[in-house]
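Undergrad: Each in structure tokens, the structures are laid out below.
Any read-out appearing in this document is the output of simple, stated calculations on the displayed coordinates, not a laboratory observation. Quantities reported herein were computed from a predicted structural model and do not represent experimental measurements. Cβ atoms are built from the backbone, for glycine too; each structure is taken alone.
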Structure P
Amino acid sequence: MTATSKKAFVAKKALLSTAAAAVILAGCSPKDSSVKIGHVAPMTGSIAHLGKDNEAGAKLAIADLNKADVKIDGKKVVFSLISEDDGADPKQGTAAAQKLVDAKVVGVVGHLNSGTTIPASKIYSDAGIPQISPSSTNPKYTQQGFKTAFRVVANDATLGGVLGKYAVNELKGKSIAVIDDRTAYGQGVADEFVKGVEAAGGKVVDRQFTTDKATDFMSILTAIRAKKPDILFYGGMDAVGGPMLRQMDQLKINAKFMGGDGVCTSEMIKLADKALGNNRVFCAEAGGVVGPYEKKMADFRERFKKEMGAEVNLYSPYVYDAVMVMVEAMKKANSTDPKKYLPELAKVQHDGITGPISFDDKGDIKGGTLTLFTYKDGKREALKVIQ
């Protein structure tokens, strides 16, 4: 053997060893079919705790699928999760989306925020890759006409409207102020809240704006204080909502505090601290279970804590269901090819952890639910589920 041929032989042997190792690491034989599912959420930044919760839901679903020995087109399928960080930033979100397309994922569960989900949805649509958002609620997401866009939670038109009517009819709000963070989610849910207030005959006395990165709200809160509101609604996330509530206390604004699902988290308890109070904060989470699904959700929460080492924060059960719905469509189509299973996804009927899942012609979940919450004695307490 010449020196040149010897080098070629060694290189070829190393290449084969690397390929074999990759198969072993993937937990599958060369005859198995390896399928990549993408997930995107903010894994860094102020709401990384929500992104990590979502990712954990996806990881648990992938683990369960691989234990289930799923077969599609006669082959055992081994699923893997390709997770990207969008930092809750639209520009970073589109970059993350393109990375997943380039990685040849067969579907994407994400993004968490409407502000990243909406711009990313065009990239997935252009590539023909199905996208299921587990938590984006801005109505515009599914109103763009993309056949690849789905969501497993109710949208802001429902959530914001219900909260607006609740503020007037149940909390008896006479003077209501509104702040939003100017993101697609924050502004969207605040707009729908205002519509709900006005539909119930209520009055919004002031509307102010901040950003999702702000930490000082003294100026806008001082302006609002002059209007003497009895309710303040914030459209945004808990990382801003908690500090805002503390600064309301510093200015002695004793109004009740309301918000959408972005502030309806267990993290809010730490972020707001003593300003949380009892029955002062009211919020709604897109989703909620009733009847037999209450036990399914309780069992899931217990297993999630045991296997993922953390409590469910907010949307991980919906992420789990989104992954399962996607794979259910693949089974129905007997294919992991997005072009072949997408029609099945559009007409899927899946009995999930969070309830029955099927989609309308826009990709919105049918019969989406909402859960109204308050906080009492340092704990989040469900008031009622609205269907």
Structure Q
Amino acid sequence: MPTVEHLRTPEVQAAIVAAVEESRTPAQLELKGLAEEPDIAAVVAKTVDLVARQTIAMPRILVVPKGEVRSGFNPFTLDLTTLQYAPVSEDLWVQHLRTGQLDVVAVGGGGLQETRLEDYVVSGLIDFDDISYDDQADLLYDLAGQTVRHFLGYLSEDDACRVLRCYQQPIAAFIHAQMQRHWFEEAAGYEVKISKGFTELKPSAYSYAVAEPPADYRIAPRDKSNMGRYLFGGFQRCLYPVQKFESDAERKLAVILEREARKWFRPAKGQFQIYYRDGANHREYQPDFVAETDTTIYMLEPKMRKELEDPVVLAKKDVAVSWCANASVHALAHGGKPWRYLLIPHDAIAENMTLSGLAGQFGDQAVGAACSREATPR
């Protein structure tokens, strides 16, 4: 089905009834009229209505590249200010536990000897899975050259060789971390595929004290610094009977959604399968809240104000806005509701605010523009 509401159509319900009747076989032959026959059509209608009322139409969206995909790292200048190592001794110190005697053993130049100092750096970098020596050899030796010149700036060549050989792995990890900010991926284009019109809610698991009943979501706990320990209940419009919050701002947002939304919930891991790029890695993004009103479905993300410009937060926002735009095009094409993404500063959330007020202040207008163009859960 393109949306969950299509389950209510007579054609779909008739198909469900036919499938149920075909699969329903009595345990033994019965004489017709002796046993009460179930009203399968009524059961299907009631079940479909319950599913539609307790589900938000979340499509399964896949964005796949078209044609050849190129990826790698762009050239850049390393920041080596904090990369400081002292010269390494070639002697092995041995202390006897019984007598406390200390001996020094001269071991000389042990370990693998590289032809050039740069080779120590390159050998450490190619151990990372996201680095291809064949495709990026020039970049690797450029970064290695910068590193070697840095050490030769305050060490002799022999001392620099010892440092590079002894600290090869941490030096490579230091450079690799900076490389992540210069990752690129190029494709001829991307294609959006909707594999499902809606997805079922995934079950959520919580840990909490058995002797402690769920707290009332309307009342702020005394220890707000440890919100994760509380399990909240008493919801009427949440699609799950209980929820957990990471901050009091999230609890306040739940109060607003209980009053303003038709239904809402906090997605479990894997519910949306939205991925953002963190350097060369693709990580899953799980929004904090999803809420449906009479006209719109919102994806909401409350964040501390100081984190709003964090690169990871902005990367999550970009993929979420793109997902909402694609979901809106699909939903509006089938009589559904547009999606909007809200990134909300935590200190801007108050219980007396309205959802429409938050949307007007913090909603992403790009989603609205795209929509206007394309006309164990409960």
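Undergrad: Looking at structures P, Q, which one was helix-only ellipticity at 222 nm (-39500 (n - 2.57) for each DSSP H run of 4 or more, over all residues; to 500) calculated from, given that it came out as -11000?
TA: Values: P: -14000; Q: -11000.
So the calculation was done on Q.
Undergrad: Quick check: 7.1 is what I get for distance in nm of label points 7 Å out along Cα→Cβ at positions 161 and 337, calculated from one of P, Q. Which structure matches? Show your work: numbers first, answer last.
TA: Values: P: 4.1; Q: 7.1.
Answer for the origin of the read-out: Q.
Undergrad: Computing mean count of other Cβ atoms within 10 Å over residues 145-152 gives 21.8 for which of P, Q?
TA: On the way: P: 21.8; Q: 17.8.
The structure behind it is P.
Undergrad: Here's something else I'd like to know. Which structure, out of P, Q, was semi-axes √(5λ) of the Cα gyration tensor in Å derived from, given a value of 43, 22, 19? Mind dumping the intermediate values first?
TA: Numbers: P: 43, 22, 19; Q: 56, 27, 25.
This figure was derived from P.
Undergrad: Can you tell which of P, Q yields 2.7 when distance in nm of label points 7 Å out along Cα→Cβ at positions 49 and 225 is derived from it? Let's see the in-between values first.
TA: On the way: P: 2.7; Q: 5.1.
This figure was derived from P.
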